[in-house]
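Every number here is computed from the coordinates shown, using simple stated rules; none is lab data. Given the structure is predicted, the values throughout are model-derived calculations rather than measurements. Cβ atoms are built from the backbone, for glycine too; each structure is taken alone.
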Structure 1
Amino acid sequence: MATGGGPCRLGQYGRALEKLIYKKRIPNTAVLTITDENGYNGMGADLLLRAWQGIVLADVLGDIKSMITVAAKDPDYAMKVFESSWKKCLAYFEGKLSIRFTSLLQLVSMHLGTIPLKGDPRDVPVISLVGEIFVRRDEFSRKNIVDYFEKRGFRVRIAPLAEYICYSNYVVNNGLGERKFTFHDQIKMRLTASVQEWWERRIKSILSASGLYRFEMIEVDKTIGGIKHLLDENFRGECILTVGLGMREILEDSCGVVAIGPFGCMYSRMAEAMLNKEMDVTGKKRMPGWESRVSGYRDIGTLPFLSIETDGNPFPQLIEANLESFVLQAHRVHQKIALSHGRKYIPQQETVTDIISKK
């Protein structure tokens with residue numbers, strides 16, 4: 001059971017299970033907790049490496065799935081190819097497929113690369129979904145928001161699950177945590193982080209050859225460094241990742257950012273407050289390297305940003321109305337991004353204006 005410090009619920013799961021075991025008088029049962037304070041080193045080297053490979057692979061395949069949903073000529077055929085590749089990956093991690101991991105990646109990349117597309121994948125507009133790690137990854141918690149955007153022609157790039165493990169490594173290796181480590185432990189954790197980075201680069205470089213994934217490393221130091229004028233790195237937790245990644249990706253490749261979190265989450269509301277203020281051309285200009293790049297976006301003003309809190313219930317009508325307005329604005333920003341990169345802007349098959357006119 002993973003655990004962690006701070007005010008979030010993650011640190012309470014292990015204690016809740018212990019109380020449940022005591023209450024139910026379950027014999028010979030204990031809770032083994034592993035913590036982000038040492039990069040989850042309690043898992044052991046072999047298990048940690050295998051888990052890391054699976055997490056990074058799942059993150060990349062999630063991006064690819066969203067891409068083919070939007071860009072494939074025949075979505076049904078594309079999903080059959082994807083599911084076939086996904087089953088091969090599951091068989092490998094279950095020990096049912098005897099093959100080298102890199103050979104599996106090359107096979108999957110080649111298989112996915114055969115999917116016919118409607119056009120250049122770079123012309124597909126991108127929405128970044130950031131926020132609380134569980135809610136953004138759990139399909140039930142997201143309440144079909146990914147499907148909503150994909151049906152309107154957007155590929156949804158969900159902030160990777162591996163990001164938080166990289167962030168844990170960043171905290172440990174930069175001495176930002178409360179726990180102190182011996183010199184031997186410090187060397188071990190730095191080597192672990194280096195091996196994880198090597199495998200992340202390896203996995204992403206192989207799968208990017210399919211043409212369905214844009215290679216990009218997580219680079220937590222870049223995410224945090226870009227918003228040092230907003231948050232100090234000692235303010236630890238998901239808030240700094242939500243704000244940093246949202247500001248990093250907008251206009252870089254994404255034409256809109258959605259931050260999602262559980263109802264009443266303190267970190268989510270702090271991130272919402274900062275992004276509501278910073279998500280404009282002036283805020284982007286304060287990001288490193290963007291001082292002179294925002295000139296082509298000055299007529300936009302406020303950039304597409306939407307913060308959503310979810311408690312498991314259907315979204316209210318206000319959120320649905322905000323989503324329609326967000327989509328319309330995101331299409332306009334995508335047009336600007338395409339023109340700034342020297343590419344043709346290809347209008348999506350169905351925009352919000354089309355949807356409204358049908359009602």
Structure 2
Amino acid sequence: MCGSWANNVCSTGGGNDLPLNTWTHIVATSDGSILRLYINGISIGNANGTLGPKNSVPLTIGTSGTCGSFGGLIDDVRIYNRALSVSEVQDLYNTNQQQYTLTVAKSGTGGGTVTADSGTLSWVGNTGTASYNSNSSVALTATASSDSTFSSWSGCDSSNVNQCTVTMNAAKNVTATFTLNSALPHLDLGSASGAKGSTVTIPITLTNVSGTSISAIGMDIGYDTGVLENPTCTVGPAGSAAGKSCAASIPSSGIFRIGGVGLNSTAIGNGIVENITFTIKTTAPLGSTQLTNTPSASGPAGNAVSVSGSNCTVTIISKSGDCNEDNTVSIAEVQSAINMYLGLKAVAGCVDANGDGNITIDEVQKVINCYLGSC
């Protein structure tokens with residue numbers, strides 16, 4: 001259905017050129033009196049007319065009259081004995097949409113977050129992934145932590161300061177680089193994932209710097225009360241080794257305040273100082289929720305010590321191992337979890353319940369339990 005032909009480009013009846021190197025879904029219908037043309041599930045025009053009387057001229061696809069041959073690829077041709085409705089055309093387009101994976105990596109000496117304006121990035125460590133329909137435009141925003149500066153993007157189709165835009169006409173890899181502003185001790189929240197109704201445990205890790213000693217830590221953790229509830233804390237290995245305990249309170253809705261303290265001035269070494277645990281509400285939506293981190297610390301003499309810290313995400317899945325989110329765990333998903341444990345497949349957040357980038361035998365067992373119906 002060429003309105004005009006030049007340089008191997010076919011102009012449609014709506015006056016729009018088909019994009020190069022991109023699959024386009026085209027449907028033409030005739031109900032006996034009206035001809036309609038759809039591109040990518042959207043009606044772009046119609047006109048009164050018929051296909052004419054039956055004749056013996058051979059049916060051709062990819063050429064018509066003096067238009068010449070179509071300069072591209074044609075696939076999945078279908079001919080119906082009736083005119084498809086608008087909803088049927090849209091369903092055909094949506095069913096045949098090819099999807100591509102967007103992989104976002106965070107790198108550099110600093111920290112921060114990267115969010116997408118559509119879809120949900122599922123994070124494992126510093127790598128986030130999401131799938132998008134072919135030709136979707138995705139805008140990413142990088143936000144540096146308080147102790148860091150956003151430095152640069154790579155892999156974007158276009159970028160402007162901390163904004164990155166990609167068009168998903170293929171699998172894309174984007175990297176956001178953050179630079180640490182200064183050498184400060186770090187109190188970082190680890191990421192985690194879990195099913196609705198389950199608990200997730202998030203480590204708080206201290207990274208010391210030369211010349212600075214920390215004997216007590218504190219942190220205000222902001223969380224979404226519509227997603228998470230019943231926060232508790234326990235002392236971690238590094239805190240226990242220094243003789244510390246965990247004190248906790250909820251000073252206001254959505255704020256969990258914890259402290260790693262003790263009746264001594266012993267400096268805390270590198271490692272997990274505290275572990276915090278939340279229950280994921282049974283009504284929580286699937287996807288990711290962010291925990292914010294406002295850290296503080298003091299030295300052996302009671303002096304305040306400047307400290308930085310990173311936020312984290314908690315990914316809510318329907319069941320452990322339910323990576324396609326169909327609310328069931330299949331034997332294929334059990335095998336996939338085993339392959340992650342054996343290092344034969346990349347780690348995914350739907351199995352990596354504590355978000356540490358590794359799969360343990362306990363995490364594999366959780367997937368098997370869900371397969372057996374005892375999540």
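Key figures for this structure:
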| quantity | calculated |
| --- | --- |
| Among 1, 2, which structure scores highest (criterion: FRET efficiency 1/(1 + (r/R0)^6) of positions 119 and 159 (r between Cβ atoms, R0 = 30 Å, to 0.05)) | 2 |
| Ranking 1, 2 by relative contact order in percent (Cα under 8 Å, 6 or more apart), the structure that comes out highest | 1 |
| Value 18, 43, 27, 10, 1, calculated as P(r) over Cα pairs in 10 Å bins from 0, in percent, for residues 271-334 alone, assigned to which of 1, 2 | 1 |
| Structure (1, 2) behind the derived value 16.4 of mean count of other Cβ atoms within 10 Å over residues 167-174 | 2 |
| Among 1, 2, which structure scores highest (criterion: distance in nm of label points 7 Å out along Cα→Cβ at positions 63 and 79) | 1 |
| Test item: helix-only ellipticity at 222 nm (-39500 (n - 2.57) for each DSSP H run of 4 or more, over all residues; to 500) calculated as -17000, pick one of 1, 2 | 1 |
| Test item: Rg/Rh (Cα atoms, Kirkwood Rh) calculated as 1.13, pick one of 1, 2 | 2 |
